[in-house]
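Enquirer: The structures come next, written out as structure tokens.
Readers should treat all values here as calculations from the given coordinates under stated rules, not as data from a laboratory. Model, not experiment: these values are computed from the prediction. Cβ atoms are built from the backbone, for glycine too; each structure is taken alone.
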Structure 1
Amino acid sequence: MRKNLNKNTIILLSIAAISLISSIFIGMQLAIILFLLLFLCYLIVTKKHYIKVFKGTKAYKLEDYQTALECYRDAAMSSWANAPIITNYLICELKYGKPSLAQEYINENLKSKIVKPLESTNLEVTKAIVTWKTSSKEEAINSLKNLLENNKNTYIYETLTSLLLCSNRFDEANEYITEAMEFNSDNNIIKSNYAEICYKLKKFDEAKKYFEPLIDLNVRFIEPYYYTALIENKNGNFEKSIDLLRKAQGLNESLVSLISQNDVEQALNSVMVKSLNSI
């Protein structure tokens with residue numbers, strides 16, 4: 001990081017020095033114009049990747065995920081890309097591209113990037129997700145536990161508890177989710193993970209208590225709709241269960257989750273059969 005900051009400083013000081021020396025030969029007015037031109041060139045070189053970020057964000061909002069991925073990938077390849085840009089690219093690559101390319105980027109490109117201390121934690125969490133998807137689930141979980149020891153962070157809690165749930169390590173997940181709820185009970189992912197562990201531990205009323213407010217908020221992830229639908233199905237409320245599962249069909253799968261659209265489809269078919277048989 002310091003190396004990259006020095007690089008920026010050296011470039012800016014060089015521009016100022018060149019302009020100042022030039023003023024001796026071409027006059028102050030032309031030297032000022034030269035400074036502005038050189039500074040403009042500096043901005044174009046160091047900030048042009050933000051054009052790709054803007055295009056990628058626009059494409060993502062339009063659900064054109066392949067175009068978004070291409071733009072984020074190009075932006076992340078810039079030597080001036082920062083941690084949020086890199087994180088967005090890695091997440092997008094995992095969801096809509098090739099996880100192996102995300103791991104390749106970490107191995108070959110990440111060392112040369114500018115990473116501010118305040119942004120490094122989220123990037124480390126994202127790297128753990130890449131590890132989870134490409135190589136070692138245990139390594140990913142241990143990496144997040146180590147991060148959590150030195151830095152209580154909502155993103156770490158979200159991801160660690162999700163990975164533990166996906167590993168069917170429910171007792172351990174319950175321990176960390178309880179801790180996460182104490183740290184940030186307002187976070188929707190943490191509340192959903194808490195409700196999911198309640199469901200897994202057969203505490204259905206408690207699970208429903210936390211899932212239903214998330215559904216009222218129209219959250220854009222599957223779990224609240226899917227698990228509440230299963231609870232309604234158990235209670236014989238087939239129409240409500242079907243309605244919830246149909247809502248879940250319109251949502252993207254979470255990057256780290258036990259639930260896929262295939263699970264939603266199977267559950268919907270099962271409930272519809274039960275509904276027809278109950279007539």
Structure 2
Amino acid sequence: MELIQNNRCFDGEQRIYRFNSSSLNGESRFGIFLPAQALAGQDCPALFYLAGLTCTEETFAIKAHAQRLAAQLGFILISPDTSPRGEQVAQGDHWDIGQGAGFYINATQAPWAAHNQLEQFVAEELYALVREQFAVQTDSIGIFGHSMGGHGALTLAFKYPEKFKSVSAFAPICAPSQCPWGEKAFSAYLGDDRQGWQAHDATSLVQQKGKQFADILIDQGLQDQFYSQLNPALFQAACAQVGQPLSLREHAGYDHGYYFIQSFIDDHLQFHAIQLEKA
């Protein structure tokens with residue numbers, strides 16, 4: 001693991017590391033914010049943030065403005081890249097497939113399966129690496145994300161509730177098996193067996209697994225240019241059906257971008273602080 005960037009930020013450090021990933025079969029990078037408490041050796045709660053289509057490990061650190069409150073709360077923030085990268089990794093035909101569009105799943109189809117093992121990368125390899133290398137409270141780790149990363153956060157939380165004790169999302173793709181983005185990605189990465197897709201669909205996972213969390217926070221802008229892809233109402237209905245508490249907040253005037261995320265990022269960090277305290 002090699003440190004390639006380190007910037008002082010609110011008395012902590014915003015860093016970027018690169019390492020050779022066995023899951024992705026190549027080099028990968030991740031961002032991590034370490035508050036002053038962690039730099040002093042104190043174990044801190046941690047949040048994994050999964051970014052959306054076209055983003056990298058830097059996007060969240062630069063655009064979300066999360067470090068100020070994370071420093072006050074003593075949160076470590078981890079932001080992996082959104083896909084494998086490099087000349088050896090297959091390119092997609094558009095920005096919604098291939099590099100920058102890993103969908104946080106383990107691909108089973110060629111040519112994607114050789115590198116796109118994002119679920120294993122986040123939930124196993126990077127999760128273990130962060131716990132091993134940094135001052136993390138191992139029983140206080142949450143996950144959140146945006147858009148494709150909101151899909152990733154919800155699905156990984158429901159698949160690994162023993163690892164991720166809290167979950168929230170900004171404008172997540174709530175039912176990828178029922179929208180064009182998800183249908184394209186799942187067909188490419190997983191093949192045509194639509195039944196198999198359900199293991200990677202947050203709405204289906206809630207129906208399968210029932211209540212897993214004391215609460216889930218989702219924020220959604222009503223001026224979101226991709227609203228038709230996101231289907232928050234389907235996820236809301238599934239949660240209601242199984243008794244999974246959900247705080248779905250819809251906001252007039254807000255779109256899909258990081259100005260929206262900046263506006264509500266503090267609420268998400270405070271939500272995770274409360275949920276992890278209860279866990």
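Enquirer: Of the structures labelled 1, 2, one was used to calculate log10 I(q)/I(0) by the Debye sum over Cα atoms at q = 0.15, 0.31 Å⁻¹, for residues 105-160 alone, giving -0.42, -1.27. Name it.
Expert: Source structure for this number: 1.
Enquirer: Out of 1, 2, which structure matches 0.95 when FRET efficiency 1/(1 + (r/R0)^6) of positions 9 and 265 (r between Cβ atoms, R0 = 25 Å, to 0.05) is calculated?
Expert: 2
Enquirer: Ranked on distance in nm of label points 7 Å out along Cα→Cβ at positions 33 and 65, which label among 1, 2 comes first with the largest value?
Expert: 1
Enquirer: Thinking of 1, 2, which structure, once relative contact order in percent (Cα under 8 Å, 6 or more apart) is computed, gives back 16?
Expert: Going label by label, the one that fits is 2.
Enquirer: Where does the value -9500 come from, among 1, 2, when helix-only ellipticity at 222 nm (-39500 (n - 2.57) for each DSSP H run of 4 or more, over all residues; to 500) is the thing being computed?
Expert: Source structure for this number: 2.
Enquirer: From which structure (1, 2) was distance in nm of label points 7 Å out along Cα→Cβ at positions 25 and 257 calculated, if the value obtained is 6.3?
Expert: 1
Enquirer: Also, I was wondering about something else. Work out the source of -0.65, -0.75, -1.15, -1.34 here, i.e. which of 1, 2 gives that when log10 I(q)/I(0) by the Debye sum over Cα atoms at q = 0.10, 0.11, 0.15, 0.17 Å⁻¹ is computed.
Expert: Value -0.65, -0.75, -1.15, -1.34 for log10 I(q)/I(0) by the Debye sum over Cα atoms at q = 0.10, 0.11, 0.15, 0.17 Å⁻¹ corresponds to 1 out of 1, 2.
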